[in-house]
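Structures given as structure tokens follow.
Just so you know, all these numbers are worked out from the coordinates, no wet-lab data involved. Being a predicted model, the structure only gives us computed values, none of them experimental. Cβ atoms are built from the backbone, for glycine too; each structure is taken alone.
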Structure I
Amino acid sequence: MHHHDLLIIGAGSGNTIIGPEHDHLNIAIAEPAEFGGTCMNRGCIPSKMLVYAADLSLYAQTANKLGVNSSFSGVEWEEIQTRIFGRIDPIAEAGLNYRESLENVTVYKDKASFISENTLSIGEEIISANQIVIAAGAHPDIPQLPGLQETPFHTSDSIMRISQLPDRIVIIGGGFIAIEMAHVFGAFGSEVVMILRSNEFLREADSSIRERISEIYKNRFTVHFSEEVEHVSHEGKFFIKLKRESDIEADELLIATGRNPNTVFLEPEKGGVLCNESGYIITDEHLRTSATGVWALGDITNPLQLKHTANAEARVISHNLLNPEDLIKIDRSVTPKAVFGNPQIASAGFSEDELLRDNVPHLKSIREYSDTAFGWAMEDEQGFVKLLIDPSTRLLLGAHIIGYQASTLIQQLVTAMNFSITVDELARNQLYVHPALPEVIEQALLGFEEK
């Protein structure tokens, strides 16, 4: 048996815990896949590099409405992949090499599984540790569809590395992965068919956002709402049998029905680590689990599965490991999130649906991009800002944006929510550049003066 002062399970955000202040510790890292985790290798980074190229492709196809004589003649898929993964793959390899070069760090390239409290099996090794950080991430959810397991379907883990662009791709799912990948492949010239069990996209989003993005994507792609897949087969091509609509034939099939925490192989219950009914590890405000000396962070603890929350949690644990008498807390009270389809979607705080469900008094203000000068410049007919406030305190309860650069525009509102700036202060106590896009935020804020 090998013993360590600290064992970190997962080399995504978990890898960022270690700094020079931990050099006195004997540290182990267990990672069966690439260093950098999902975000670097199969998620945020490569997908956004694809999205940016897709945005440029879409603009080339739609610039004629502004009097620009542009055309789109396709993309060099292999060149795009080389640009993305030629940059990403060396970073993952360098991260592994760096950790292996450190005298106080041992890297185990296999899955970890609890045997008992503070003791795990990693491959053929038995490992114990004084402190353990679980940062093992999540994996794609695979629905139980008849015939699916016998086909070479893709998930978000593999779809970005396919060898060639499909003429037609079917995407099952209506969440953020489905929205982003539909944009990518559609903009690059593939015919996109989407199948949703729900009657709208993004079921957790604000109702106004759900309604707008569903209308936009319905007009851009072939979308089957409230549909069920009865059978999937593959004979050179995919054949998808639907319950209500005609069968669909496609070159590629992407399953984008969500992601589940990696607790199945970890067997945390053997280590005294409690999970909720969905399989997520339960932590307190200091990110301690129910087991003494065991901490957890990231996608394995949080269904939002956001990289920026995982990074913040890693900073908390990094401190708490060395300062047991001065623990700090994680603050997720204002957690922004974004979807990088086209148009982008960003939000923070409560949705109107949640406020109505809980009978929370609130006021709302909505401004379309088209109400502002920059919106006119873009001839934008899709974007809007929706703000929700407490009528007594005049503080923001929620912010929801769909449109160009929504992921950037949301940050000002996140700051206001974090520092308790009222909508009146935010609207009047600063100058907004004219005619820049943030004026749509200003106009939405000023809308509350009428209420």
Structure II
Amino acid sequence: MKKNKLTLYIFIALILGVVAGYIYNQQVINVYNNTIATADARIKTIDNQLVKIQDTTSVSYQSLKTERNTLSKSRKESDTIREDKLVGFSVLSDIFLRLIKMIVAPLVFTTLVVGVAKVGDIKAVGRIGGKTMLWFLSATLVSLLLGMVLVNFFKPGENMHIPLPDSHLSTGIQKTALSLRDFISHVVPKSFIESMANNEILQIVVFAMFFGVATAAIGEKGEIVIKAMDAIAHVILKITGYVMQLAPLAVFGAITAVVAKQGLGILSTYAVFIGEFYFSLVVLWLVILFAAFTVLGRRAFTLISRIKDAMLIAFSTSTSEAAYPRILMELERFGCNNKIVSFVLPLGYSFNLDGSMMYMTFASLFLAQSYGVHLSFQQQISMLLVLMLTSKGVAGVPRASLVVIAGTIAMFNIPEAGLALLIGIDPLLDMGRSATNVLGNAMATAVVSKWEGELDS
């Protein structure tokens, strides 16, 4: 009953957030949005004129340059004021997310040490890891492929007819093409304390696995460590229960801030793209559910009803990390062995972001279509393989999907400026991606538990 109440409160907060955000947008924020939009349009015109003027010492060039600087300053001021006006709402979700992040690193470490120590045998750890990575790689490939197929079917870039940003302009998004050195530095910790401080889940997983195997290897002396870690994990889960009480407030704040800043007008402009992307996510949900159903049977539906709170939180706050402690609790209640849950789930947060994967091919090919860049089937497949590799080490990076897309489209001569089309609606798309990531990781953990014969009925 208490759990159902939380779901209800989160859902009410979601609706109230949309209403409050719309009213606040109309009454307070709209004036700043109009100033920013007007400035952006004029700056774009000036940029086009500046490109045509060859004599940079002429009076007309200098006056346009001065006007551009004035407009940029005015735009920046309006943007700062707008952010200040929204801070009251965004601080609600910030507090919740900071509390969740406070919990995640110690929770991953303690539960994983206990899980690995209970498995004990390094061969068993390897076996579970192998099954886990098999599912993750299959899910990643299916997600990327589905995004590619559906974006070619819908062709949103050709059908939307929205004005394109000039291809020579920069978006300010840091491009990344993940090198082998970057990947290794992201995976292998140089300091456990630093990994904990920065919430580097993958690095914590690596250290925890060494720690767990070593704890099991020292026999009786290790029992004290396992009991201590188990007790700490239960304390942190208790804290999670307290933090979750703030979830409806966080949801209200996050949704209000997004709607107040973007307005509902952006929905009508991008309705086609947003609608087609969310339809694609629903198709991906069905694929994930079908794959899980083949292993779990009807219990797959039971699991969905258990994790709906976690998915709502991830959807509202646009981060799947916010749902991590909740999923961990629900999977154990569902009957998954805690040693499997604590092993598979943290890995999933780095290697199994199904919603984000689909978005990467969907968005990259949408930009290619928008600029009329034709990519052959072979080029699209090579883009898919590049995304499969470059996306594996950027979990936890803000706007990680956009960062990876920026690095990838450059290889295929798609103008980076096209990302400006996505920046405005990215928070709305990120909500769906985050909820899908949660669903994918929960199903993966349950499936691996079943494969290992560690799922209680």
Structure III
Amino acid sequence: MIIVAAYALFLTYAVMRLFRAPARDETDYLLAGRRLTLPAFVATTVSTWYGGILGVGEYAWTYGVSNWLVFGLPYYLYALVFALVLARRARRGRALTMPDLLQERYGTRTAVLGATVIFVMTVPAAYVLMLGVLFEMATGWPLWLGVALGTALSVGYVMRGGLRAVVGTDIVQFVLMFLGFLVLVPVCVAKFGGWDFLRDALPPQHLTWHGGRGFQAVAVWYVIAASTLVEPAFYQRCCAARDERTARRGLLVSILFWIVFDFLTTTAGLYARAVLPGLAEPVAAFPRLAAVALPPLLQGLFMTSLLATIMSTVDSYAFIAAITGGRDVWLRLRTGGSPADDPRSMAAVRAGLLATSVLAVALALWSGSVVGLWHHLGSVGTPVLLLPITLGHSRWRPRPGRATASMLAAGGVALVWLALGRGGPWLGIEPIFPGLLVSAAVLLPGLRRQPTP
């Protein structure tokens, strides 16, 4: 508790002192002045994209090494494509956000529609839920109180400092997230045994690629992972990099760190299942394993590591959702066009941050599963955004009306399919597949060669 309290004091200090000076202008607030160096880029990107740590524990405890094939490999592949194809274009372009890109390519209606979907997808409800679970386990407080306090701690320093505040705290959180698992995994090996122990204690399907699930249940995540190509956090960090080379190299280095971290988390998930086979709440697999394996001081360090990992994502996605909701939806509707350089931009984002926090808390308390939230939002949002935004970077693009029609049709089909399947496959087919099929059917026949973007 002393270590957790020290971390909370650090965040409070960040709110009160480190980021007391307000941002100078829109670019400074949204993109840290476009001056991110390679170390800062890597630290904030790695920590931001790994906030779903309890969801990873839930999946690894339930399905074993399949966790790496579901939440690891497909995301590396798409992150590699983003680094090689899109990172430099994002840094080179004039658009500060993805809805700005949609505005340039397709017009205001498409930009507002895309921004609305991005807002829903980036509201950090899943991560806020994980914060509540951790606070509940550490203190015994009710879930709703942990969710509310965790959200307040995570976004307080963002209000004035913007992306500079996010990056500043992410550097510390990056160190903590690795430190916790670099302590837990070796202690588990020493205390319980190595590979022979895991092989004897785990169910046989936990050491198979599918984890006891069908092919489609694994394959669907390779399609959901395509949302990486329209990942707002990647786009924001690339735009904030000091140059195109930093953006590209930063993502490539980040992939290497994610591979190392996924090895640690998957191994920890296997130990959690082997040591705690009767765990009632798989989402608490990592904290429960730490309680069994680590002495109190190291357990406090590990709990702080989990908090840091989650908070680094809550602040980033809450900020992106606030930008999207306040600037790219509300202000765009008010002005009827691009909100770039609008003097009300930062005020709109700050108001959006408050609204985002309230919505995240509400969704977190309504939903019971982290993985379920990822699945549902990814299944509907990815078909809406993937092709229009990807084509927006190319010379071959549809007309604005066709882009808007494809987004509405793809989202509607995926949402109805999800409802008919009651959150799962309907007719044995995951909702993301018909959504993408409809998007392609509307967009691809209408592609026209445009001037170089």
Legend entry - Label whose coordinates, when helix-only ellipticity at 222 nm (-39500 (n - 2.57) for each DSSP H run of 4 or more, over all residues; to 500) is calculated, return -23000 (choices I, II, III): III
Legend entry - Origin of the derived value 3.8 (distance in nm of label points 7 Å out along Cα→Cβ at positions 410 and 442; candidates I, II, III): II
Legend entry - Origin of the derived value 1.0 (distance in nm of label points 7 Å out along Cα→Cβ at positions 90 and 122; candidates I, II, III): III
Legend entry - Test item: semi-axes √(5λ) of the Cα gyration tensor in Å, for residues 146-257 alone calculated as 34, 22, 17, pick one of I, II, III: III
Inset, instruction - Identify the structure, out of I, II, III, from whose coordinates P(r) over Cα pairs in 10 Å bins from 0, in percent was calculated to give 4, 18, 26, 26, 19, 7, 1, 0. - result: I
